[in-house]
1. Out of 1, 2, which has the highest value for FRET efficiency 1/(1 + (r/R0)^6) of positions 101 and 125 (r between Cβ atoms, R0 = 25 Å, to 0.05)?
2. Given that helix-only ellipticity at 222 nm (-39500 (n - 2.57) for each DSSP H run of 4 or more, over all residues; to 500), derived from a single structure, equals -15000, which label among 1, 2 identifies that structure?
3. The value 2.1 for distance in nm of label points 7 Å out along Cα→Cβ at positions 77 and 133 was derived from one model only; which of 1, 2 is it?
4. Suppose distance in nm of label points 7 Å out along Cα→Cβ at positions 37 and 165 works out to 2.5; of 1, 2, which structure was it derived from?
5. So if we calculate relative contact order in percent (Cα under 8 Å, 6 or more apart) for every structure here (1, 2), which label has the highest result?
Structure 1
């Protein structure tokens, strides 16, 4: 599937996308996902999620993504017909006693239609999950875990922890799901 197919005709020339984050990683992931940079511009907005730094449930993670997209519109004052505002939030969700990573992308258009896309869940290593239950910070814990696995040359865990740290494929999945909802909404509105 090409990037044009994934995003539909939504990305037309001179379109502006507001991205509610200071994260260079999220900006890079969004640009990689969208491709052809000549068709749109991205304005990075320091939009707050208004949630805890480490969301520990899906409802809070979704709220963070929605708040980032909405706050970007509020801060920007240059949101026009056809433009999109995007919020991206990573969080943790408890499933059967183990925390899982989930990434959420929210896309809001000028008519305030909200489209939310989720990634698949990726389970954390049990020892990291237990430490989070006791108040540990995910980012620090997963990097420490990865370093231990590198020392042991444990390739299976290294590959998994790299995704848990970068969240690249998880955010791409959530972007894809959110843009599919935008495309579906556009197609059904035009019928």
Structure 2
């Protein structure tokens, strides 16, 4: 069993919130947002700082690993996998092209604090940074995508089931970095 962090592929287009208010609306902490959700328009960033053209993918960048933007193709392919782990909220590029953002509502007490290297807030005990990940196998074995219950604003994690779903669907634009592996003895 492996656990991964996600990131957008190098050179992918980005979608960026146009206002501070929309940035805040896209800051997810594991709570459900679909009730009363209104579609947000995002700016499509098609050129990088050096003037190189960015390419369209099924997973535009701009989320820093805490959320996933999905194209219509990605949404249709992955919705059955994601359904029990959060909610797909409609957004759109400023040109009107529809996208979805996945809000992970599946918060799991999965961090093995004894085996992880973790920096916590002195005030709240919340996780600020994880230098070395270790997870409780019984808490992650049936997961597809999750966030840590003591770091709900932090990164999302995915399992091999999600990675397989992306690859088997021929979707492009999402990279997977392994952060932990359960080794059998």
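1. Numbers: 1: 1.00; 2: 0.30.
Evaluating FRET efficiency 1/(1 + (r/R0)^6) of positions 101 and 125 (r between Cβ atoms, R0 = 25 Å, to 0.05) on every structure, the highest lands on 1.
2. Working: 1: -15000; 2: -4000.
The value was obtained from structure 1.
3. Matching structure: 2.
4. Values: 1: 2.5; 2: 1.4.
Of the structures listed, the value fits 1.
5. Values: 1: 20; 2: 31.
If we compare relative contact order in percent (Cα under 8 Å, 6 or more apart) over 1, 2, the biggest value is for 2.
A short reminder: the numbers here are calculations on the coordinates, not readings from a lab. Values in this document were obtained by computation on a predicted structure and should not be read as measured data. Cβ atoms are built from the backbone, for glycine too; each structure is taken alone.
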